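Heads up, there are several structures right after this.
Quick note: the coordinates plus some simple rules give every number you see, no bench work behind them. It should be emphasised that the depicted structure is a prediction, and the values quoted were computed from it without experimental measurement. Cβ atoms are built from the backbone, for glycine too; each structure is taken alone.
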Structure I
Amino acid sequence: MKLEIYENLKHIVTQFLSFFKIAELKTPANGRPKKIPDRDAFTFALYQHASTRLTKKSVYDDFKEALACSYKTFVVSVNRVAILTLRILLVIMRQNNQTSHRVKYTDATDIPVCLKKNMDEHKTMYGLAGLGRSTKGWFYGLKITLTRDHDGRMLALRFTKPGANDRDVFRAINQDIYGIIVADAGYVSAQLEKDMNIEGKRWILIRPYKTMKKLMTTWQEELYKGRFRIEFDFRDLKLFHGLVTSLPRSISGYLANYLHALLSFVMA
């Protein structure tokens, strides 16, 4: 079963790299040959996030007999190909923007890297992670802001510290996105709506707070209701694609995990 999943993913990876015309990473002229080719390392990364494997160690154990390398070499190889994943994600989002649905949704979610009580001892993501608070309580980690269209296509994303200004992030990732962009009450700002609205090209709909006295039309209410779709995306990323983890022992390991989880989600 695991071999079948691996072979199917390898076929998909080959098609992806060929379709998007993305070349594998070059080995330095005076460098040693790679123990694991980029195409295989890329496949192993997606195998982890598309299967029930929670860690790289479990993936390594699945294919240990066929791999002529140590576990450390395996981890380095999988983390290395994150740059290929980033390139593919950028191309996919660029193409999605060209054929996107008129209605878009923007929201953010927390990505904890450790428990709040352990934050003082966590050194790996020091400098990138920060203390933040979500609807579930305090957490130490990052925040991801995502824009997707009504049909579920990913259009833009950004990782930030939890303390980053949501409105500034909204401006940055949606600067080149047009249509009707819907956001929740966390982005309430008359100035933001004024800055982002472009007559005939872009409209910003931000759901008002319950305490705000503001009239809402029927079609606006229907658009606001559609926000549950992006909430489901965050749920799927965390529950089924391994977005949240506290196991990597390097910054590259954390970033590789996030990028591979996002591509696994896009491919699902």
Structure II
Amino acid sequence: MNLLIDVGNTRIKLGWVNNGLRESHSLALGHHEIERMRDWLAQLHMPPSAATGVNVAGPYIAQAIDEILTSQVDIKATWVHSQPHAAGVRNAYDHQQLGADRWVAMVGLAGHITPDDDRPLMLASFGTTTTIDTLEPPDQTDGDTTAVFLGGLILPGPLLMTQSLATGTAQLPVADSPAAAFPLHTHEAISSGIAAAQTGALLRQWREVLARHGRAPRLYSSGGGWPLVEKEMHRTMARAQADLGLAQQPIHWLPSPVLDGLAQLAAIA
């Protein structure tokens, strides 16, 4: 069994893979809850023999996890870094500047490429930061089997936008309100502005991919901030597709694309 560890800016996600079989539910912890990892490890149906992870939270949290793994199951994690190429995905981004979580998420996203659908794929991940990345599928006309990560956007996530307005101004509140087309009070105005900013970034990239490839990409979402923008995102994308005379396409939810990518990498290690 190989443990899968995704250390984000505010949360840790834990999963496992064993001979291609994945856990049915991953465990999500705040950094301050890391000691709960001991109980989770003790409840696994078999002791893990390896651990593969990504960490964007710095060396302190990686050291704390390795100490738990060493004392509990006598292993240490192999921490993955961005690479120019791995698991059938070529990285067009400057890999030395690319966060390992974004790279591994693209490896996980590549698992959703199908032979009968050659549309590009876009993943919008709404965490502490929002990242909107595009994956180009292999060119099947010449037998190529390599997908290409084309890069993408980074912006503050929905909650970070909310907190920045509350802490960076004298009188604006921490807003908690649904988005509206014509907001009539400050909470609604802030929530609507944040949802519009997040949606506008996704729509911008969606239009760029449409212009580049002549067909709309398949859209995927993930991250704890998704519920804050989900309704506005569906509304705006449906309108954009209708305006262009395109078939309505859903936004597919991915619970843990980074763990998916780690499972792919563990399988070829």
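The value 14.2 for mean count of other Cβ atoms within 10 Å over residues 2-9 was derived from one model only; which of I, II is it? Only one of I, II returns 14.2 for mean count of other Cβ atoms within 10 Å over residues 2-9, namely I. Consider the structures I, II: one of them gives 1.5 for distance in nm of label points 7 Å out along Cα→Cβ at positions 226 and 258 as calculated from the coordinates. Say which. Label of the originating structure: II.
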